[in-house]
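Rule-based calculations on the coordinates, nothing more; no lab input. None of the values given here were measured: they were computed from a predicted structure. Cβ atoms are built from the backbone, for glycine too; each structure is taken alone.
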Structure 1
Amino acid sequence: MTRHVIRLFRRKRFYFSIFILGFMAFAYNFMDMRLSDSIYGERLANNAFQYEPEFNYYEVEDRKMRYVEMGNDDLPLVMFVHGAPSSSAFWDGILQDSVLLSNAKVLAVDRPGYGYSGYARPVTSVQQQAAMIAPILKKKRKKHKKIILHGSSYGGTLVARLAMDFPELIDGIVLQSASVAPGLEKTYWISYPTSHPLLKWMIPGPIQVANAEKLSHRAQLEAMAPLWKNIDDPAIILHGGIDELIYPENAYYAYDKLKKAGAPLVELVMDPERRHDLLWNRRDLIIGSILKLVKR
């Protein structure tokens, strides 16, 4: 191998290393999926009522948890629980909805491992996650006679578990594209190698947490299966009929479980033209379903 070839090889290796480092820096920045209190607050303050968002922190199980709330304390409370990977910032648009704010106070929580709730430290037990978020509901129950929970995707898993374990704190649930049926969701092959200790350090924090949750999800849902009988709240289930991530069978599974549990109201709305995108394309359906439970 000539000196020229060696220099060329070293130069290509150098540029490739710069590219990889640049890509990783971009990925970490883009995939952070969280907003600081100041930036998030500026976004939320742009609402029709000029409500000031309030960021709150509390300690539970050796970690700090964050949630944001906004609106009138005299109205019912609606709590939003995000999926994976994500954070409470996922809801910034819907939290500012003027129709919703006219009828409810809104709250969004960073689930454990996401946002500012122990960033990049996964909690794979859904029961444990529910117990870590329950202090918010216990605190808010003192102010609000009605509390509605809305969960999207993995957030729907957690909302179902909260309703199973803490029915006295909840007055209604909306499951949006919720993953609740064991094994009936897509798992990308990349989740397996990127969860290996030798590789996962290269992956942004939210993806690490999402991978850990995904690979333990089936066992968690199987453990929840006998607990659906504990849910005694009215429920509305929303799903896309061509959802290729969380399959539509999840909605039928939840519907059957809740009907057998004797929930006072169980409605299923399947949009045949939508995938895993209801928040962006069917906000009218989401807001309408929430308000139906708020006003019930």
Structure 2
Amino acid sequence: MPPARTADPRPAIDAVLARRLVDSQFPQWAALPLELLDPAGSDHMIYRLGEDLSVRLPRHAGAIGQAAKESEWLPRLAPHLPLAVPVPVGVGEPDFGYPWPWAVSRWLDGQVATSEALADSSRAAVRLAEFLTALHAFVPEDVPVGDAHLDLAGRPLADRDRATRAAIAEVDGVFDAAALTEVWDAALDAPAWDRAPVWFHGDFHTGNLLTVDGRLSAVIDFGGLGIGDPACDLTIAFTLMSAGSRAAFRAALGVDDATWARGRGWALATGLNAYTSYAAVNPRVAAQTTRQITEALVG
């Protein structure tokens, strides 16, 4: 007797569902056209609503707190940041069989940043350092760090140890496993963040940056927003930058050796996870993650 199939925990999302949710909960936008943004993100299905809005529907349970988090904190962070960020305008409720909160935000024009265009741009690197410096500087007194609902605590790098070592073993022969292990060990051995906790974006990589006319214009997707060690945001130095622009970024940000080592570890861990999960079936991911892993080895 064949084994019973496990039900797919992800809800089915299509334009009909998105239309019904918008029309019933935000009737003021019922007349606006709805268009799927392709390709879909890993965390959300995203629709453009008219010219000025976007609809983001979580695709899995790990993303369901993002709408509330962004609605709570982005309006407070935005005035302090030198690049545009999404402006939430509404949080929708579960309905029509869709089980989770969802969000409507202002649409941000722009093209996704690419390493082909910006890898050697010290100007872009310094601009990103300025963004992170501003983000780190704004910590209001009423941040509920222990609030599980808003999930602001983040995860320590050590939580990725087992999966990262397994990934290193899996890619041995494609990459230098000994060199990968050396970088990973150095990240885990680096002294921990011992200063006051600061905001971090939490998913600060090339795909979450927008450009207009070749210049950085916006940072999007704050689902990983949290407070603690900012080393995870150094991933951008290895997904976007080359060695020269990376040096300009590090100098502008004033990063110490321990934080830089942990940042390399984050870049390595996330790059390996994406590579082993998707590279075999997605040439775009294969190219992006190969570059990320290689740049993390460069340092």
One of 1, 2 was used to calculate FRET efficiency 1/(1 + (r/R0)^6) of positions 197 and 261 (r between Cβ atoms, R0 = 30 Å, to 0.05), giving 0.95; which?
-> 2
Can you tell which of 1, 2 yields 19.7, 63 when Rg and Dmax of the Cα atoms in Å is derived from it?
-> 2
